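Below you'll find the structures, each written out as structure tokens.
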Structure P
Amino acid sequence: MKRGPQWAAGVLGAVIALLVAVPGTSGAAVEESPYARGPAPTKAGIEADRGSFRTATEQVPAGQGFGGGTICYPTDTGQGTFGAIAVAPGFLETEGAIAWYGPRLASQGFVVITFSTKSTWDTPDNRSEQLLAALRYVTDTSKAKSRVDPSRLAVMGHSMGGGGSLIAAQKAPTLKAAIPLTGWNPNTTFSDVKVPTFVVSAQNDFIAPDGTHSRPFYQSLSASLDKAYLLLAGVGHMAPTQPNVTIAKYSISWLKRFVDEDTRYDQFLCPLPADDPKIAEYRGTCPLG
């Protein structure tokens, strides 16, 4: 029997309809995370100084379990609640050392608290407690609490604050992500951490040398854990205290992937980044769980 163009068009339409109806066979059929916030990501978007969200700030006085700080949050109320991130400074540092993460991350769709510790001499363990206290303040007390999903929280920190973020992940396994930034901690074994962890190190770090801090941190994490390790090329311990495109783009991708469960950001993490002169080494879990 001879079949004409109308028959062919009908068969094609049926095939397309079947593909759309069967999960996993069409990009349109893939279920998007209910926590996805913002437009489809692009390399330019995650490298930009600011993302797509307008932001506002709230000042937090001392006496809340940490040394006071600043909450930066998206003003958008039409996309639901946002994940929250606490960021701690390092030894002898105040909030100013990590303040740039507030507007940078908030503009990508997170509620972010950057803070000073009670004392600039506080240990990593002290800082872990203050990271968790800062998150509690955001979710329970802050003016921004109605914008926060308390089930989607993460921690970051520089130097001793980075060590504190790893300890916080041990203490609070329900956290969605941890990012130690040139972290310092006398204990380098974190095999019991259940929180997806992104370790950022620096090639020329003489305060928390890669070989005695960040690399052992990463190597101690369970092989079954979603984890990554980034060694910044040609920079030192203080690199995370200034706006840094490489740190920002991969931190944003990690937070989006695990706090927002947004698989659109897998493309920036897997396959593992390569051929970037700003990266001396990158290791990680691929595919991501």
Structure Q
Amino acid sequence: MRENAVAVVTGANKGIGFAVVKGLCKRFNGTVYLTARDESKGHTAIKALEDLGLTPKYHTLDVTSEDSVKEFAEFIKTKHGGFDVLVNNAAILEWEQVYPSYEAAKRNIDVNYRSLLTVEELLFPLLRDGARVVNVSSACGHLSNLKNKKWLDTFLKPDLSTEDINGFVEEYLKSVRNGTFQREDFADDGKHAEHRVSKIALTALTMVQQRKYPNISINAVHPGHVKTDMAHGGGEIEPDEAADTILYLIFDASPNLKGTFMWYNKKLVDWYDFEGDYYYKHGG
């Protein structure tokens, strides 16, 4: 990677994002931006890393706000001219609603999927040739979470488009709003279908983005069932261990590794294997 390179991690004030920033600061030859929506939490995270002798920079970034992403893009363009690493980590999951209300489902999708469309529009043009992008997915993001044949056929199309993915997301949200949601359209009796939808959409978008931007490496990763707020007291692995797979994709993986779905043990899994046993099991 070029000297004076620039790395950006979204949703990085805690959990996996924080661990990724820590790992980047130890190995990256350049400037590392820890971004977060909440400025005070962001500065607290920076202080914790500085106490470890590391020197990340902070910038406020709310990925759900077009104005916020636009402002950050202008900042990167003016200060650095472009950047080299992007980890799309910002995400939410509201555990209390296993079958969420329309509002909760929409919140999840706005943060976990639609924000990536804004990021692509405003930040991707600043990615330099050879840049690495990691979209943080989950076991919920594997195609085996989906059982509806019409949707599966759509995702298996070689010319899948962003519009196709948006159609899938819209159809799901409409079913929640209208009360026509079918649990059998998803694995595991449709529990937390909103998270499955947002993460399937994110992983599928990874493949679409890779076709559109052949000069950079874009991969999705399931970082494992991590001990974070999002795991709601569960989780088997520490954030630092989960960050390791993301850091592997940034530093160690071949630049020719493109448009793949990597499992937390650094194994590549076939995202299209919709009959495989990769789907998320709620409470399992």
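Values quoted throughout were computed directly from the atomic coordinates according to the rules given, and no laboratory measurement underlies them. Please read all numbers here as calculations on a predicted model, not as lab measurements. Cβ atoms are built from the backbone, for glycine too; each structure is taken alone.
Data for the structure
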quantity	calculated
semi-axes √(5λ) of the Cα gyration tensor in Å derived as 29, 20, 18 - corresponding label from P, Q	Q
Of the structures P, Q, the one that 4.2 was derived from, the read-out being distance in nm of label points 7 Å out along Cα→Cβ at positions 34 and 210	P
Which of P, Q leads on relative contact order in percent (Cα under 8 Å, 6 or more apart), largest value	Q
Distance in nm of label points 7 Å out along Cα→Cβ at positions 130 and 162 from the coordinates reads 1.8; which among P, Q	P
Structure with the greatest value (metric mean count of other Cβ atoms within 10 Å over residues 50-57, set P, Q)	P
Parent structure of the calculated result -8000, given that helix-only ellipticity at 222 nm (-39500 (n - 2.57) for each DSSP H run of 4 or more, over all residues; to 500) is the read-out and P, Q the choices	P
